[in-house]
1. When helix-only ellipticity at 222 nm (-39500 (n - 2.57) for each DSSP H run of 4 or more, over all residues; to 500) is computed for each of P, Q, R, which one produces -14000?
2. Thinking only about Kirkwood radius over Cα pairs in Å, which of P, Q, R has the largest value?
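Rule-based calculations on the coordinates, nothing more; no lab input. All values derive from a computational prediction rather than experimental measurement.
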Structure P
Amino acid sequence: MAKIKINNVSRKYVTGKNEEFYAIRNISLMFDDAGFVSIIGKSGSGKSTVLNLISRLDSQTEGDVFFDGKDISKLKGKDKIDFYTNKVGILFQNYNLIETETVLMNVSLAGQIKGYGKQKSIELAKEKLKHVGIRENLFDKKASLLSGGEKQRVALARCLINEQDVILCDEPTGALDSNNSINVMKILKDYSLNRLVIMVSHNPQLVNKYSDRIISIKDGRIESDVNKNVQVKPLMRKKFTKKKYNWTNDISASNIKRRLGRNVFSFFALSISLISAFIAVGFSYGKDESLSAATRKQFDYSSGTISKQEEVSKGSLISLTRSVRPKYEDIAKNKIIAQNFDISVNFDAIFPPRPAIDYDGENIDELIMTPVYSFDKKHVDHTLLIDGYVPDNDSLDEMVINKKAFDILSSKIHKSPISENIRISNRVELTYVDFDGTYIADSFELDRLVKITGVVGEMEYLQEPKIYYSYSALEELTKSYILPNLSTYIGNDTTWFDRISDAEDFDSLTSFSYRIFLKEHTNNQTFSSEDFGGLTFSSTSLLIKESLMNFMEVAKYGILIFLIITILGTILIIGIMSFTSYSEDHKTSAILTCLGASNDEIKQIYLNESLLTGMISILFSLVSSFGLSYLINYIINNLTGLTNLISIPIYSFLNIPFLFPLLAIACGLLFSALVTITPITFSKKISLKEELQAL
């Protein structure tokens, strides 16, 4: 059986003008197991095309090419690897050495790919290099620094190391002087005594001297086929099974070193994207808890009012509503309110948030009176205290201020207001009108010195300067504060508490609402408007929370847009750089394939490079983003009082320890792998000939 059989093979090419021409047409040839066969012909005759088809560098348009009885166009996987490592070695006209590697590496690499192992491959490479006349002082020289003749001999040594069944030579003496040409031809002739050598050449003297068979091609067809009938003896060879060696690591290390600047740039591009992503995740993960904690970091967190919106324009084209005080029974029967809140009458009409406040006769207009139900630890958070003390008893003689109020008072009185007395006064005159038109006027007066006992530290975002007083103490005062004129008129003692409680719900005396206070400030339940059965709940804490939520919503979309732009930019940058890196090595990839490297091994070379860069970037980004989150949180805390707004779940995610960094590493490496493998995968869609012609 013939070693190689070419059966009615044609190769058609289409030019850029959509014109067709045949490099070879209907050629049929057979080659024995051994011997020296030369193919001659003018340039463009098709002789190199025959070699390309035998070597699988190109594929025929018509016909079949068989090697050891197998259709080489259908070789895949292990059969394809075996074809290049054991069956066919190629001595290229333009050498096709890996220019960035040393002479020794270029030759030993072929043995390593075959599976000899690194040390044995190096020993064999040195032997073959000496055999072709390469001096030892050139072994560690980069291939790019060699002369043309030296490159050709190194390429020949690479062909010889694996002792394949067939060597295909395209103008093997084209770059050699006469002496070296003779030496190379002698080596090839010796090789052909028990193996097959097929050579394309323009040198008729060498062809006639060394060839056992001469095939002449003209215009893509066989013109003559002369066989000298020289007897050769094919070598019986043992089957060699390729072994697994990590030869790819050496190439990867060389690539990393060679492209250090580019890899550093990729590292920073990927790191910026990852840090942005980690910060965004930390924001998403931490904002709700931060908002919840910030909302609670207010001394009057448990205080609020509840009112009702009533339509007053029924039947009208224009819808008008007004706020009224809800019926007490409606509030009391609401389970959420009954279980979680204390309900009280709203006294803002007689004791407004901004009464007259002065210190030694100097008015202080900026302060706001803010109620807490009681100063006990059940109703207010004593841990917010930063100076002084919280009153032990509920009275209107001792009060607490927040930090903003402290700063204002300090600037007014030029000293700390702790333990100082300020005067709070207010007088309100209200008229009661009976059904018969009788007017009865009474007044509510409060004028007393109040001792500032302590300062509480709160989240300062949207906070106002506040003086906190005990609402239960004010309630007790109104229950004992009798309206003298109204009491005389109706013949029964009536207090301000009674007067406000009995007022019509739409009367301004009610402030159109009730006060409600959480029974325990530690209550972590989140309330929504639906919880109050259509009633309107309002509080400073709620206002701040809603404002912060709106701010966070805007920030979330801003971060999301920035993150998308960053990730897309990173994908583009790394994709381009990865494609550029591979494009530079396009030819190297084809050379490695011709030496028997599998697609997986070639991918592994570039994966090693990208995965190392990716892993370093991920670890750097995790550490950097974790540290950066502290800096961002510090700045945000100083500006708004929000704590731990960025909370990257390094230690635990979804209740699984270290899940987040593991996911980050997995996703990052997957991303690095995808942008690396994609261009390699697409490049394998073209022929080896086209890859070898890449610059």
Structure Q
Amino acid sequence: MNIKRHWGTINELILPAALNSYSIVFFLNNRLFAIGMIVLSFFNFYAGLSGLIATMTAVLIANTMGFDKIQLRQGLYSFNALLIGLGMGTFFDPGFVYFSLLFLAVLLTLILSVTLGGWLGKYGLPHLSIPFVIGFWLIVLPSSSFENLGLTQRNIYWINEAYSVGGSNLVNFLQSIDSLTINKLSDTYLRSLSSIFFQNNLLSGLLISVLLLISSRIAFTLSIIGFLTAYFFASFTGSATAGFSYYNIGANYIMTALAVGGFFVIPSKKSYLWTILLVPLTSLVLLFMTKLFNGIQLPVFSLPFSVVVIYFIYFLMLRRNPAGLILTPIQNYSPESNLYSYANNKIRLAQLLYYPLHLPFWGEWIVSQGHNGQYTHKGEWGKAFDFMLLDEEMKSFTGNGTRCEQYHCYNKPILAPADGVVEEIIDGIEDNDIGKSDLLNNWGNTITIRHLPGLYTQLSHLRKDSFKVAVGDHVKCGDILANCGNSGRSPQPHLHFQVQASPKPGTKTISYPFSYYLGAGSNGKKLFSFALPVEGEIISGVRTDNLLKRAFDLSPGTLLKFRYTDQSGLEHFNKWEAFTDAYNNSYLYCDTTNSSAYYVNDGNMLYFTTFYGSKNSLLYYFYLTAFKVLLGHYENLEIVDQLPLNTLPNRNGMIWINDFIAPFANRVKAKYSMLQTGSDDPYQPQSLTLTSKIDLSIFGKTRKACSGTILLDNNRIEKFTFLHNKIKIEATCISSSS
């Protein structure tokens, strides 16, 4: 059992932390990129070995000391130790004294990473490579006092060291690569990339550029923009002799471009523009620091990049209106993922900004007057709604409409739009005769409810003595408050509804959406999410269904076990368990594939937000199939959404092309849709089939990407299917418990 637990720790924490240490240097968490960087670090064998030893030492110490496992796994505690190892292995000869000092340097760098990270983290700022710079200074400056620590010449004659590894064949190959005749710009760019890992050869630069291109088109583009900006600025100012070296370009100018252009800031036209502005600024800081530290013989390394980027991030954080240049809200460690997730979530997850308010009535009502209406919704009171009830002939009353009782909405129950506390009730005002208004008691019989501090709803023109609640009562969403009437400034029965920031009736209105409601669409009913209905629109609230609610009740502790057969005919079993993380976010976790699918269930809708893990896992196929599920039963009502491009099952060449231009114009979109296509009962189904698909729109042309079905029975997910190219999965739920 201990062996299994230790192996689980190594596989799920130690190895990912070590790998991410290599890729996070370039602001990526990409396994392929990390493996490639490990390989090329060994082009200078002792530098590569020192880097690996330093990384593993930092990871193991941080894990043993019990530091935050999320930051540890992301490589944030150990990438500075990696740089220390690479730097020391490049400049010093190996030996007992060397490895002793390397251990001390790693320990110091880890302490600096944790403490600086904690201090700057309080302000939402990164520590970048400052721990590496300080740690290396403390080794370089006193190194002349260590008689048993010798400087090496391998960083000058590094290619000769390859002879001991691969003989003359390897040496000849490396020499042929390094002596390739290419233009000066390309040569300088590639050597600058290699210098970030303390190397100076075309092969390393070429491999890094290819790995960047494969891992992130945006990062690759930004590396070129950062390099060219530095190159032409140096030519323009004549500063090339003072601060234009391969290392300065790589570790300062290119890294500034990667950090500002697509990592800490959402990639956009403005982030690219600021990249072009900040690279010259970094050059000025570098020249200043070089002059400042030359007197004590300390290299500035990547300190200028770190200082400029940290100050710029803090500069952006102090804005009152952050429009245009957006700091990355959720870090996905990929410029493409940051961009596509932000663009999708900006629309899709807007509801997270709002406390959900529901329609305050049953059935279908018409918006007889909307925001800034024709009659009474003016000025500070313009963000309000009036609702009435119509019959099949679109009339609001029967007979001649001269009495309140003849109006369809009169005396109908009015509901609490959300949970809250009753703040104030005005009662005792008689209903008006039809066509007349009580201008002295403008709002008539009214109730205001406090839902959150600064969020109140007011419901007015209610019927006298019809209140079912009292001041101070706690109400639940959907509780009956009173009945619709015709009191106050109301010539005919209707409901007035408004949202305001204070409890006093009649205060200034604020624009605030209803969470979910059904309205008219081009092909029948359409679901609106966190939207404002317009005047003349006939709307109704969403009725949840017991089968759907129970089947998708994924409360913490829920266990789902599935059986399925893969393409080769092998049978597999998966177990998923529902958890909540430290931030109270819900997710399904599959221990077989170490995958997680985060979701939100707000009572009306279940929708997935993020997926982490293997895209060949059953949980990933379910994530795509059940991306958004309405928990109410409406036959043939289409639920639509947008899927972030970075979560798609495969990324073809056209999506790669889109990655290059996405910061300026996104020409590829993924549309998700779901229909409830079959049920055993149109009103209270016990069995129901959900059909979903994902369509790709690529530069204006639409094609089907994947599809799936979910069968609900026995109040649970009975089975689901997923189809994508040659992948065909049918999974059966063999047990479900909560």
Structure R
Amino acid sequence: MIDRETVDKIIDAAEIVDVVSDFVTLRRRGSNYVGLCPFHNEKTPSFNVNPARNICHCFGCGKGGSPVNFIMEHEQLTYVEALRYLAKKYHIDIEERELTDEQRAARTDRESMLVLNEFACHYFEQQLHETDDGKDIGLTYFRDRGFSDETIKKFHLGYSPERSTALYQAAIKAGYNRKYLIETGLCIDDKRGGGFDRFRGRVMFPVYNVAGKVIAFGGRTLKNDPAKYFNSPESTVYVKNRELYGLFQAKRAIVKEDKCFLVEGYTDVISMHQAGIENVVASSGTSLTQGQIAQIHRFTSNVTVLYDGDSAGIHASLRGIDMLLAEGLNIKVLLLPDGEDPDSFARKHNATQFNQFIAENESDFISFKMKILLDQSEGDPTKRSAAIGDVVKSIAVIPDAITRSVYAKQCSAQLDIAEDVILREISKHIKHNKDEQYKQRQREQARQQRQAQGQQGQPEEKFVEQGENEFVKQPETPVEATESDTQRLLYPHEHNMAHYIAKYGFCYLCDTEYEDGEKRPTTVIEHVYNELNYDNMAFTTPQFAQLYEEGLKFVPLFHEDLGKEAEKLNAQIERRFKEETGKIDSAKFSLREIEKKENEIKKRLDEETQAAMSVWRQQYLEKRLCSHPDDTLRATALELVSEKYQLSKIHTRYAVIRTEQERLSTLVPEALYNWKNAIVKCQIKEVQSQLANAQGEEAAAILSRLQELYDLGRRLAKLIGERVVNPK
């Protein structure tokens, strides 16, 4: 369990730009930053990072949040795991008790598997460097491949002993659960309550995710085994089609060079790193997938595909090109000389020579594909036509219209075919692709709908395909609306009020005179509490009610921390005042001039203190709600505080715009009175419906209540019309 003070320390230390930049390439846009969303595939950046609010938000898929929430979403960690991750990043100590067997068993599968993989990585490294077999077999192999000791340590290469239960017994002895040894794929169930090592007798290549966690392994045999490489099976922590070998080690170089080299295997990546080319990743021998392409696209839009110069390498290049193009990437292709692969070529050349070869020999995909296909179809008109059609089909998947047009012109010139013919063929393919995508989306929606109904025990709805692209839903019975008129009427008002609470809950609003006759500064959330209590009203929307109640819990903590923050700021200002006044040359200025300069310094520092305190107040509740352990509350808070629009440069340049925070003394009372007025209208409707069936004394009581509501409604209408600015 992490105590509240440590949690607050982590939340205050974590800066959203710093955290997100570990995974996404960000570019400044105004006062914010933007990048490609790490949670869904996109070609135009819609992922917004706001350093002032310390949150991020994707306007495409809606995901984001505070630094804690971002790490939870991106790394698929629990709340506590995300806090530990950030504490480690910012060197914040967390004191935790030694875990008991019961507590260890209660850890999530993911955390346990990651911890076990880390243990296995260290174990394989130890076996490589500290055992006779490891040195004689493993190290000898790596050194024969030309890997230096520095490179071997950089990629944490290792060796798995030949003995079939070596790792299994070491892990069990260290206290690790047999269940996770099997689920990670490190060991294979022997069906007798034990296990044997999957990678025995192999040199080991640990696979890291983009955050630097060991998620899988690749093992290469040193014998005449037909299965040269074994890879970890997919698991909770490892989804093969989303991971790229070497991305963790390459991501900074990719951003710096704004280019990524894509190769096939582990040794290709390692040899290129050793040659001085670090912006390289591998698809690990699998066909390129959309998930892997999306990983690359987060860091750069420029990819050069390096493959062997043999026939298999050529066809592998062609298969992956269209997928890369469809994601909006700029593609170059480089085929190495016959008999060479990136591994062998890198061992023979240094970085300068390798880069020079790339610059002289890489080509854009159109030239490459046309040359390869047309060479294969020389002298055969039918094959030539098919080859040209294949090239046109690749151009059609490019999302940017201008890029398509440029390639169409290039294709026309090189193939001596009229440009309008090529453009017509491209248009046909684009229409066909859109139709197929639409049909696929409709099928997926229909499948999800049927699945959801099956889980809820509802009668299945039938989807009938009409024509090529239209699916019509035919429900067996009409679905009745579950949201009442009252809820529909009150929701926008409650949403508006919850927005002010989440975003400005502890900002100063007004002075309130309490029953003891004393006037005290009142925050937004305290003012809302006073107003709702006075008229016995409450939130009806569950998620807003939960957020409001959670915010009230922070009131005593806020006032406690407010005094501490004021003391800290005052101490800083006092120190700066002494430093700045100490620099005034008393010999150069008169006593009056010195006093004037000191007053100017004091005024400026006081203004800075007030501004800093205002920012601290504004962020106090927002930070805690957007980093809350409850998933629903955290999502609600994020939606309420996210900026959906940004003023254009024209408005910000030529007009003085008062911020929402500066107008709270007007906005919050207006929102409250409008909300109360809506509540009264709903109550009047309800009482009127009760009156229709009431008689005698009951009717008289209802009429009295109705009159009270009418009086309250008139009072609220008057307040709304007067636009009261500072309620007492």
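1. Numbers: P: -14000; Q: -11000; R: -18500.
Working through the options, I get structure P.
2. On the way: P: 33.7; Q: 29.8; R: 31.5.
Largest value of Kirkwood radius over Cα pairs in Å: P.
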